[in-house]
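What follows is a set of structures for review.
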Structure P
Amino acid sequence: MSYFDDASLVMIPSGYKDQKVYSVKPIDGSGDLTFSRASSATRVNSSGLVEKVRTNESLYSEDYTNAYWTKGFVNLSANSIANPVNGASTATTITPNTSTGSHYLRSTSLAMSANTEVSQSIYAKANGYNYVMLEGYDGSNNPKIIFNLSDGSFSTISASGNPVGSVEALANGWYHLKMTWKTQAGSPNVFQYYFVYDNGSGTSYAGDGTSGAYFFGAQLEYGVPTDYIATTSSAVSVGPVSGLPRLDYSGGASCPSLLLEPQRTNAITFSESFDNAAWTKVRSSITANNTTSPAGYSDADLLVPDTSSNDHFTLRSATASTAQSFSVFAKAGGYNYIFLGADNLNISGVYFNLTNGTISQNTSTLTAKIEDYGNGWYRCAVSSASWPAAFALIATSANGTEIIHTGDGTSGVYIWGAQLEAGAYATSYIPTLSTAVTRVVDLAQKTGASAIIGQTEGSIYWEIDVKEKTATGSDDLLNLDNGGFGDTIYLYKVADGRIACDIFDNSVAQASFILPEASWSVGVVKMALGYANNNCAFFVNGTQVGTTDTSCTIPTMTRIQLGNTGVGPSFNRTKQVLLFTTRLSNADLATLTA
């Protein structure tokens with residue numbers, strides 16, 4: 001039997017766009033699912049990196065003739081030379097005029113988050129003058145770094161805002177100039193300045209009217225510099241933005257899954273900035289942006305114990321006696337163990353081995369999980385139905401059995417992406433700056449689908465990649481219904497880890513199949529239901545669950561839903577959905593799920 005040929009709907013996560021998940025069949029688009037999530041999110045992309053939303057806040061990033069940019073004693077020739085990003089002739093010639101003074105471009109100010117790391121960058125190439133200075137100003141902090149376009153060297157002129165410079169050498173004499181700095185603690189309104197200088201002194205001068213530099217691609221963003229994003233009249237964001245389905249490649253998968261999650265809030269602010277004062281450091285220090293993170297940028301921090309013989313940690317406050325999950329990405333940085341706990345007394349916590357991905361714990365109040373994210377990185381998580389203390393703590397450990405040890409002052413562990421969320425398991429990472437951030441629930445559905453749903457008989461195949469058995473309420477929902485749960489067939493995972501399938505007609509239970517928690521394992525799970533009046537059977541991973549129900553009535557169904565359906569939270573990675581308008585034989589159901 002060719003299951004794909006016989007199916008009325010084939011949804012394999014591969015094609016998508018804003019607010020749409022494409023189905024392979026029907027080919028006329030009548031089986032495509034409408035997707036919604038009114039917030040940004042993260043996913044693991046096909047390169048195995050944690051992909052988060054990135055935004056270029058700077059406007060008119062390639063058009064310096066626009067009034068957004070103030071011109072200080074410079075003349076512009078737009079679209080005069082090939083740019084270094086895609087080779088189009090959209091780079092601008094910046095020529096200081098013969099007036100004595102500073103020669104620059106200055107952006108209009110932008111309101112930014114306080115006490116937060118930002119980066120400004122621009123592509124530049126010498127055209128008679130070899131020096132460009134990047135300057136930021138937010139009403140208080142005023143960082144300045146001058147760059148030499150003849151050799152890529154640079155030096156800090158003003159350390160206000162603790163600027164860190166970097167340069168990327170490109171072809172044809174182009175350099176990508178970058179400066180990362182921290183905004184003031186008040187109400188920062190950030191200006192970007194890009195100066196052209198005739199020498200490295202940075203003083204006022206009179207231009208010769210012909211020498212200058214080429215500019216392209218101004219960018220202002222939170223965090224460390226990332227790949228360039230072009231803008232015009234508004235900021236532009238890329239990545240898993242609001243309304244965009246997440247095709248997730250977690251665990252090194254070669255084929256993606258459609259990631260659908262419940263609403264969650266990361267209560268930890270400055271989730272990637274452990275040097276921020278929001279994090280309390282105890283007998284330890286943080287070296288910011290010290291190595292490449294799971295996102296592929298140099299924005300992971302190093303947690304280093306001091307040389308005292310004691311415990312060494314950083315922590316944040318948490319709410320005791322509520323269901324919470326605390327997670328962080330970690331990598332060995334001289335020490336091979338990290339400890340996540342609910343206090344600083346070495347009582348409630350879990351040790352994670354960052355060389356082999358194993359766990360040991362000294363408490364029964366927390367459950368733990370570790371996931372390999374490649375390149376030495378693991379995501380470590382602890383969860384509790386009743387959080388035992390008012391802290392969420394990250395500590396180093398020299399031996400994986402205790403957190404009291406003597407540091408050498410240089411060895412430590414790399415950390416990135418901390419998250420504290422209300423719930424019995426950790427969900428995908430939610431980045432934060434100065435405020436908590438909520439990721440809204442994912443939902444994919446198709447209404448008016450009666451033609452592709454078997455009415456008096458049919459079959460459902462659902463393949464998911466399960467990372468957690470535990471859930472809060474009914475979880476992992478796929479349902480066919482008539483606009484409500486009075487007439488519905490749905491497949492789900494119960495809070496205690498059981499897999500179930502229920503059928504209701506006119507709000508009366510018709511059939512219920514339940515697979516015990518001990519009968520399946522995390523990983524790829526294949527489920528199939530064959531249904532017809534008085535003839536329903538449910539299979540999981542090639543085995544029939546219970547016996548065939550011979551007393552069920554099939555409801556009328558017009559809607560397909562994946563994700564949060566109103567019954568409870570959802571958390572699944574859907575790999576395939578097939579619908580059939582005929583009831584497959586039990587032998588076929590077993591073969592399909594094997």
Structure Q
Amino acid sequence: MKSPIVLWKSLANDSARRCHTSATLDIKTVQGRFKHEGLSFLTITLPSFGSGFQKSLDQGIVDPSLFGGFAFQRGLPRFLGGFLDLVFDRDCGVLLDVPSIDAILAVRQLTLLYSKVLIPCEEHRVRNAMDSYIQCEQDVRYFDSLRSEDEMSNFIRVANLLFSRSLSKVDSDVYRGQIIPKHGPGSTADGYLGNEKYRQKTWTRRLDRYFPILDFLCPSPSYFEELDDVNILEPEAEIPVKVIPVPKTQKTPRIIAMEPVAMQYAQQGILEKMLEKFDRDNLLSSFLGFDDQSPNQRMAMIGSSSGELATLDLSDASDRVSNQHVRALLSNYPHLRGAVEACRSRKADVPGHGVVRLAKFASMGSALCFPFEAMVFLTMIFMGIEQELGSPLDRRTIDKFRGRVRVYGDDIVVPVDYVYSVISVLEHFGARVNANKSFWIGRFRESCGKEYYEGQDVSIVKVRRVFPTSRKDAPEVISLVSLRNQLYYAGYWGTCKMLDDEIIGLLKHFPIVSDSSPVLGRASFLDYVPERMHEHLHSPLVRGWVVSSRIPHNSVSDSGALLKCFLKRGELPFADRKHLERSGRPRSVDIKARWASPF
């Protein structure tokens with residue numbers, strides 16, 4: 001595809017046909033501004049327009065300050081005017097009594113199409129993100145200094161109402177030595193990858209108190225002598241987390257922190273126990289989500305229909321959770337608190353700023369970051385609800401909020417009647433509510449990647465990678481096929497025809513297949529056409545391209561291999577017979593032409 005404008009133009013025409021309007025002038029505007037402003041017009045400027053549109057939906061009126069850089073004609077922007085006229089009154093900018101759902105979907109699709117494409121940020125934007133990371137640290141320290149004893153006592157009381165039954169069991173497991181460590185799949189600050197993690201030669205003095213080196217690094221007394229080579233680090237010599245940027249949007253990268261292998265090893269063990277206990281607590285499992293976003297999405301749909309539920313989004317959520325919040329939350333569980341403190345990294349190596357002492361509990365990258373931020377936010381939510389009720393909470397009162405309160409990381413659903421008091425408490429404790437992505441006034445709601453207006457799904461399809469220039473660009477080809485199939489199910493038929501021609505020019509073979517087929521093929525409501533039958537199984541086959549990933553060669557033997565086997569979960573054998581020879585996340589993917597099943 002020669003230009004991203006080709007895709008935008010096709011989607012604009014498809015959307016115009018669906019809404020019975022014209023996008024001719026809009027296409028000219030985009031072509032002209034793209035020529036002069038470059039890709040940033042599609043990845044930064046248009047998404048800003050889309051964000052302003054969503055906020056206007058929520059407020060019920062168009063606010064010109066939300067559409068900087070776009071000319072107005074009376075009460076609405078001229079750009080995408082044919083679609084906006086179906087949603088707002090042009091004379092006054094007020095939301096229509098019955099706005100067009102198709103037009104809402106069209107404006108969102110055309111403005112947010114390139115909002116999440118994985119393109120490296122410019123260097124100055126990365127530097128700004130690192131500066132913001134440091135500023136966030138300063139903010140956390142500032143809000144820590146504002147805490148009164150009464151506020152922290154209330155925080156602890158509400159946290160105990162929510163978590164005492166589950167955390168007391170995890171505390172008991174820590175005391176009885178029933179935490180089983182586990183290595184995560186990602187990279188580490190000290191460079192260990194895959195099977196290398198089972199040969200780690202560093203531990204810390206703090207870890208050794210709760211996770212004895214004899215139990216956690218040595219699979220058998222026969223290998224005790226190998227522990228002589230392990231370097232036990234004192235607190236001041238511990239390896240800091242490695243702060244790095246990863247692609248998010250062209251406007252700003254996502255900042256994460258790679259943990260040292262020893263810390264991650266212990267964190268994963270605690271995480272497993274916590275999730276196990278939470279899953280068995282019927283009350284908590286109705287409020288917290290860790291691996292299933294669909295409850296949040298359903299509640300967002302209900303909130304958009306009834307107007308009774310608000311969706312909130314937090315900025316820099318994990319980086320604004322103070323270690324003091326977590327210490328308070330765990331204050332009645334001394335063994336768990338000690339174990340969590342022992343495997344929490346205290347320092348971070350931040351590019352451009354050196355090694356800094358952390359006031360936050362953890363950044364994204366820690367296995368315990370996600371659950372503890374959710375627990376802290378849930379506690380603050382119920383503190384806000386209690387404040388609005390004007391009377392102390394008890395378990396019976398909390399139980400009445402099932403199906404009305406839900407936290408998945410920084411995606412929050414709360415009743416509209418309590419939204420202002422909840423926001424007040426969140427921000428008083430240092431969290432920052434993202435006003436552009438939080439909705440409670442109108443009938444637009446957004447949570448966990450799904451968007452709704454008056455109960456109707458107005459979620460869109462987004463481009464995730466730049467377009468491939470040849471078949472060798474395997475990740476980009478895979479992403480383009482996925483984009484085409486998502487647009488097919490969204491009903492953009494003309495665009496799919498254009499993409500089909502583009503993909504066939506790259507791959508030659510692009511058959512109709514089901515979603516479960518290993519072949520990179522076309523999604524279709526029509527039946528696939530088998531090209532031949534399997535010689536022995538007599539099942540249909542099609543010719544196409546199949547994704548092939550390469551797991552790095554990374555061997556482990558002797559004590560490391562034995563330790564890996566002892567730490568394995570479940571009764572089934574390892575899926576890969578050569579797991580002792582190769583391990584870790586694939587470093588590259590490729591596509592290969594072959595015959596395979598279409599379903």
Structure R
Amino acid sequence: MINALLSLSRIQKQLLLLFVDFLMLIAVLLLSFSIRLGYWFWPENDLILIVFGAPAVGLLVFSQFGLYHGVVRFLGLQALWAVIKSVTLYAVIWGVISFALIAEGVPRSVILINWLLATVSIGGSRMLARWALSNRDFITRNSKKNVIIYGAGSAGRQLANALLKSYKYSPIAFIDDSKDLTGKHIDGIDIYKVEDIKSLIHKHSVDEILMALPSASRRRRHDIINLLEKYPVVVRVLPGMSELVQGRVEISDLRDISTNDLLGRESVNPDQSLLEKNIKDKVVMVTGAGGSIGSELCRQIKNLGARKLVLFEQNELALYTIHKELGDDNINLIPVLGSVVNQSIVERVCRKFDVQTIYHAAAYKHVPLVEYNNTEGVVNNVFGTLKCAQAAINTNVDTFVLISTDKAVRPTNTMGATKRSAEIILQALADCQDTTRFTIVRFGNVLDSSGSVIPLFREQIKAGGPLTVTDKEIIRYFMTIPEAVGLVIQAGAMGLGGEVFVLDMGKPVKIFDLATKMVHLSGLKVKDKSNPDGEIEIKITGLRPGEKLFEELLIGQNPQKTKHTMIMKAREDMLPWSELEKTLKDIETAITHYNQKELRLLLIKLVPGFKPQCEIQDILYTD
């Protein structure tokens with residue numbers, strides 16, 4: 001009700017106040033006559049005009065004294081004095097008019113009673129409205145969400161202050177790890193220890209826990225999130241200090257648990273010299289510029305001061321999106337529609353703009369889709385890489401960095417086999433020429449990329465479930481996109497030619513546990529046999545074509561360390577170009593004749609570790 005009144009326009013509020021005063025002036029007069037006469041009075045004859053015409057006098061006088069121009073919630077003593085003066089003048093004028101029109105029938109004491117009651121009602125109504133608006137938190141408390149603030153530091157205090165002024169949240173307690181703060185209070189809100197969370201949630205029907213620890217390490221935030229996961233509440237967080245640039249905390253700063261929070265990985269400060277080596281003041285091209293990795297490469301390359309940035313992409317919408325995001329009016333951004341299998345257009349672009357560095361991110365990466373479209377996956381991932389690499393050599397490109405994947409290690413699917421094939425191609429080309437320096441960077445899954453599990457789980461939770469997991473034991477390595485791209489750029493700068501760099505992905509994550517955690521942190525319970533009353537079910541759907549339970553990052557053993565703590569250099573077998581070239585021609589022939597059996601045998605020959613997890617699944621395959 002109060003919120004609805006506050007949402008009215010200024011004119012609507014003034015008209016509402018006029019209407020209320022109109023009714024009160026009539027009611028006060030009727031009550032004044034009733035008190036004086038000793039019975040319930042209702043006017044007759046000329047008294048009808050005197051009673052029901054009174055608001056015309058009163059509202060005019062009140063308006064002249066400015067009673068409808070002030071902001072009710074900020075009324076003070078001056079406004080109350082204005083009410084007394086205006087009501088006094090109104091009562092006098094009404095009395096004079098009454099006696100002038102009707103000599104008898106209006107007792108003189110009615111004028112005094114009318115003045116007294118009108119002063120109380122007109123002034124009192126405004127003071128009551130002012131109190132209600134100033135204490136709307138108390139009035140609307142039952143409709144607000146009870147929340148606990150984790151962190152009684154500066155950010156927590158600022159957040160509490162913002163919440164106290166809101167219509168949505170009611171902070172009922174602070175939680176803090178400091179024993180010195182336990183038992184104290186801030187602005188009337190008590191501070192409790194971590195062990196009190198369960199009882200507080202039960203006692204106050206807490207809906208959310210808000211983490212106000214912007215300066216805490218990512219690992220610390222991750223530990224707290226794991227602690228809070230078991231409670232049936234929504235967990236939301238304030239971002240880090242670097243994101244709170246205003247220096248003050250607002251409710252709008254709160255956000256849902258991010259992938260960084262779920263992962264709990266501590267990022268390592270980048271080596272600026274490595275970041276800039278292949279980019280600053282250079283012409284850089286990114287293939288697959290509109291993809292998850294490609295678009296982040298473009299963002300970071302632009303920020304690192306590339307002289308020109310060529311956005312090479314075959315998907316028109318993806319190219320339009322990243323070009324517009326980076327500034328479509330920027331003359332140093334060059335959007336090019338084209339396919340990486342078209343060597344002539346790649347060469348024309350490299351020659352026209354004197355490209356010095358290429359980041360090759362263009363690839364088909366979705367395992368089941370590539371399994372259903374074997375030949376296209378090979379054409380794009382294998383021959384697309386070959387054509388781009390040969391174009392780089394022919395146009396004297398200095399550096400070529402391939403974005404590879406952990407699925408290239410002992411692959412069980414076509415996509416992984418094609419990416420390992422792309423690695424082998426670059427290793428061979430690096431060995432037989434010295435025009436272009438080829439580098440390979442291999443890493444696992446990136447969080448929040450297109451097709452990854454985090455966005456999928458969020459959508460499924462929003463839809464009420466179920467969450468779909470292929471196998472209860474499936475695990476994956478994860479890294480955030482910005483972190484992965486930053487390491488790719490640094491690794492690419494360390495290469496001398498033909499190396500395979502592997503990013504430190506940390507500990508692998510069990511996908512089922514990740515799904516369970518996301519359900520709990522949304523304030524919901526998993527529905528299963530042990531808890532049939534839960535809200536969200538997690539359904540096991542079975543491994544998809546080409547999918548395996550465990551991913552690996554290394555084919556060989558004993559990787560070499562580099563000067564970057566999160567980048568390793570792998571020792572991988574390679575083929576000489578003379579031998580590789582013949583196999584590639586045979587693969588091309590198999591694709592031309594759409595010979596799926598021969599294509600698979602040739603991929604197994606090229607990638608000895610390739611052990612297909614399923615039979616040929618190509619949609620157009622006929623035995």
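Derivation of every value follows stated rules applied to the coordinates shown; laboratory data play no part. Everything numeric in this text was worked out from a predicted model, so none of it was measured.
If Rg and Dmax of the Cα atoms in Å, for residues 376-455 alone comes out at 12.7, 35 when worked out from the coordinates, which of P, Q, R was used? Going label by label, the one that fits is Q. From P, Q, R, which structure was semi-axes √(5λ) of the Cα gyration tensor in Å, for residues 168-271 alone = 39, 20, 13 calculated on? The value was obtained from structure P.
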